[in-house]
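Quick heads-up: structures coming right below.
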Structure P
Amino acid sequence: MELLIAPDGGKVARMKTTDETQYNGTPLSDEMVEKYSCAVTLSDLEIFVYPELLYSLVLANIMSPAVWAWRDDPWFAKLDKLNTYRKILRLKQFIMDRYDFNLDLDSWGLTRKDVELERFRDVMDPEVIERSNALFGYTGDKYYFDMNIRRHFGLDKYNSDVIPYWKTETVEAMDAFCYREGYSQGAGECVSLSTLYAAALYVVCGIPLEQIYLMATPLHSQNFVDVRDGIITNNRRIVTRNMWFNGTALTARAQRALRNEQVTMVAHNTGYIHVVYPQATIDPEVYTHFSEALSAFMHTELNEEILCNFLRQHSELQKCFQLQHQRHGKNYWVALEKVYRCEHGSSFRVGDRTTRDKLLDQVDEYDFFPTPLEGRIDLERFEKFFKRFPRADMDEQEVQDALLKEFECCGDASCTLIEDLRNFIEVTPRLPDLEAKQPGPSGPAVELASGMERAEVIECLRSQRKHSSTVDLAFYAYRDMQECAWEPFVLAALERNPVCVEGCAELDDAGVIEALQLMTAESIYTEQRLAQPDEVWNFQRGDGVERALCLATVLKQRHPEQRLKLLVEPQRAILNTGSSEVVFDSSKGLSHHLLM
């Protein structure tokens, strides 16, 4: 393989190959090499432009021995005796204990808007990218525009043209964060966590792929799991349907993306639908079922418990209410906000009549008064309201008028009461419109039966590569260099690994070589899989092949005119710089020859 580097700073002009770079038996075009290299780097923008990459990473994590090793952890002992929901709860706690949510935009270095837009000019209109992607300002949604989204995510520290790569990590890269300064365990951003969750739901919990849907918005990535009433995975946590309406601050944060953003894409084992592309490859019946299930998850009826949950979220209304409680045979009254404060750290809730008295028993006795508090309504009166309206339909004028009367003491806050209540109990997800899409050139669904072992899964996916680009891309995301062409991997290494270059900035060439030779000679990937140069540098470890390629990346950025030869042998990697040879020991068992 020969790689040609432009003399203006290391950008790969285009790669001329003499190796077996093929897809389905035919040579890869420049466009295909670019796309397949995106499966290696998996940046936010790359997944936005090539939506099948989202599911490819799920499959890569499903193949990973790291995820399969979880099944042997004592935490999952006797998992088969639990119902599906309990299994997911066990998985949730495992992930929470093992990973931090990480949005350090410096982790994977910087690029420029013009460079990224030019890369994808022939695939997607640059104006669409700028309008829809958070890295470019994302003014497409009023909520996030008003809150200054670039500042919220730390993007404002870069000038208008410089942006971070914002790459999605494989499970191995997530685990390796424990080697970075300032981290004590694994870490990952939202897309990394959502794809890891999806893989673990299949591998550990045995949930069929058909029941797992990945949802991406411009600023977030979540999964909808079609079990019971539905479960949403949100970063490290999960949200059940009951939790969705509990009115806590934690749930409000979990709702933020689906309440305020357009869902960019939905990915499933049958395909995907993307808000930009006119064609959808997802099975129409599957997508209709998903849309209905998600909408049902986000709608509920108004009752006394839900009203109390609404008051928990809209704490400004709590000052209108009080609760009566009997203490030592006498009636006392307490301000409602004092009772809600006691919920913190307690399993008792205001809206649960079976535990409300126990919650009131935990309120400090000095907060009670022997006479009703002036200007406040007793919350107990809503018991009568819901007996009058057992199915409080918010579309009925009589129900709206009755509610406004109950809240009349709340003054100006009651002006938006009906709208606020409706927004609380009815969230309509902004999903891509299937009716506006044409059937896409979809291949067969990704088929993985439940109950297979890892070797069976890999063999099954291997048999599907020829017919499914999503599966084929999964092997590139998996970094299996025994089964993949090297050209996309090396293109990604030379073009999109600025961290190692910046990290070596104060070292001369000899210093870079020494630093790489002194690193821990251990790859974060097992088998014949390779880390990218920035993974080597960030985690300060790598096999000889990985460190040799990291050295080549730094040298080509410094000396683009320099011709490099990389000889990969089963037990060593030799980088020839023209004037010297640098040798690294390797245990990968790979053989290849690269000219750069």
Structure Q
Amino acid sequence: MAYSNRPVRRSALIGPWGVGAIVPFPNDESLMIAGLDMWRYNKIHSFRIEDARLQKRLGVKELRWPPDFREHNADPENCHLKIPAVRFPTWHYCPFCGTMRKTTYYEPHPECDGYQWPNGRKCNPKYRKRKLVPERFVVVCPEGHIDDFPVAEWLHNGEDHPYNPITCKIRRSTGGTSAALTGVFYECSCGAKKSIAGATRPGALQRIAYMCKGAKPWLGIESNDKHICGNEDVKVLLRGATNVWFADTRSSIHIPTDDESTSRKIVGILDSHYNKLRTHRVNGEWNRGIIDYLADDAGIERDTLYMAFLNRETNIEGVSDVTEETSEDEYRLAEYKVLITDSGSDEQDFHSQNYPIDHYNPIIKKYFESISLVPKLRETRAFVGFSRLEPNDATVSERKKMLRTGRENWLPAIEIYGEGIFFEFNVEEIQRWAQKTNVRERIATLNRAYKDSKYGQRAEGNLRPEFVLIHTFAHLLINQFSFDCGYGSSALRERIYCEKTLNEHKMYGVLIYTASGDSEGSLGGLVRQGEEGRIEDTIVDAVKNAQWCTSDPICIQSAGQGPESCNLAACHNCTLLPETCCEGGNRLLDRGAVVGTIIDKDIGFFKEICDQ
């Protein structure tokens, strides 16, 4: 197991780098984050994250912060608090002479052995040994397996020189002026020589009789007959390609489960001891002796603390009836119900203040039911697994199997504090707009692209105009907040409360919030912008600015653009956001649904604002 001293942000281990991901480090070092079985924790520091609702949904007993190692901490227990990694790819080559060597998952950074080739450049073993560079290509399987590019098999296939791993020495070289793969060659000391051209084409590996061998380097499982996969639909990719690893994360907004009058001291005791004491109840009864001890130790009335435990139990049972089969929309319904009311308090990890739309300028009254200011919220993001080649809809249980070989039942997660503004749309108005013939015809074009894409092949029902509208409005509003508040657009996120295709839960809202993990999300600037006299101008400016894009008329007249043509009038000049902001990968967006088109302004939901 390799423990690199290279620093990695803890949040990056949830995405873009987590278990099974290839992390590029300086000095041409490439490591893959090892499985959760190899992650080590100590008993001194608490890494546990309390989010009972998300734990029930993911079917785990614990959520944990990734281990955090501090160089200045001399505690020997903490010396093991590093994220383990394995060396991958294992094929390496010398950047000077090209000599190749296949290492193991656990070796240190390999060095050139100075093999003396009869021609070309040679390294002198008497002087400094050069660090080898990992091969650029890997083989990826749709089942999640990953392996080294079969250098030896590719080179010796169809040649008169059979490969002998003991006597054969392979060299990698580049020649000619071409930057294509035709300029990359492998040659062997036995006389075999072959270009890598064509290796990335479909079926290239099948022609050399190569099949996936079920390798899982992050779990220490190498290619061998015991773990044969046999999938022939493998692909050769660059190790740094974006489709080598897709993170699957699930997030949750904390829902208050204590009374507003509950003090911060009591909330702290509940957060620390509630789950542990709940699992040790006898016949459903709380251990009053331990609760009384905690109350005396903290200087709290015994009955007050006991009632706080009972109240939290009642509230959790009321909002947390979720399982691994719970859909994302059903899971968010509980959050939606909290966001449309006054909930929580400053003593808790969630606080929302709901204002009816009559509180604001009449210019936006037609479009919204209410606006909630959320001066305090806590979001938990958990890493549940990953996929390769393309995102898929595997269940949480299937995802978790890829992360470990043992029986432990926890997942890595992070928690982030921030603030936000929630917009509840006018149900009657948005449904009336969605039933317009011209609106339905326009969204039908987007629906066909959505159904033809891998993103929506298994979706039930047709794409709803309401979702496209709310999603696009969120993007336009985030862009406008960046101008009005000074936030970087990557510091803001959307959380949509509206179903894409079905309409079982009748949700029509969106939460724009800061959750970037730094002080930018806790200064109150976003909530202040949601106050009366400010948010109206932000909404009007966002809508009016969306009427024109620097790529118009091409953008507004587009019949399909973006990833898999899953957008209509939406491009980088007007609507698209950084990937960290958008829940849907910048898909299912249409500026025309918000402001109308050049030909038909009536399509726009905010038509009256545009006409003013």
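Some values worked out for this structure:
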read-out	value
Structure (P, Q) behind the derived value 18 of relative contact order in percent (Cα under 8 Å, 6 or more apart)	P
Which of P, Q leads on FRET efficiency 1/(1 + (r/R0)^6) of positions 211 and 395 (r between Cβ atoms, R0 = 35 Å, to 0.05), largest value	Q
Ranking P, Q by FRET efficiency 1/(1 + (r/R0)^6) of positions 243 and 515 (r between Cβ atoms, R0 = 25 Å, to 0.05), the structure that comes out highest	Q
Entry that produces 0.65 once FRET efficiency 1/(1 + (r/R0)^6) of positions 451 and 571 (r between Cβ atoms, R0 = 25 Å, to 0.05) is calculated, selected from P, Q	Q
Structure (P, Q) behind the derived value -7000 of helix-only ellipticity at 222 nm (-39500 (n - 2.57) for each DSSP H run of 4 or more, over all residues; to 500)	Q
When distance in nm of label points 7 Å out along Cα→Cβ at positions 43 and 483 is computed for each of P, Q, the largest belongs to	Q
For log10 I(q)/I(0) by the Debye sum over Cα atoms at q = 0.08, 0.12 Å⁻¹ computed as -0.70, -1.26, the structure of P, Q it came from	Q
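No lab work stands behind these numbers, since they all come straight from the coordinates. Computed from a predicted model, the values in this text were never measured in an experiment. Cβ atoms are built from the backbone, for glycine too; each structure is taken alone.
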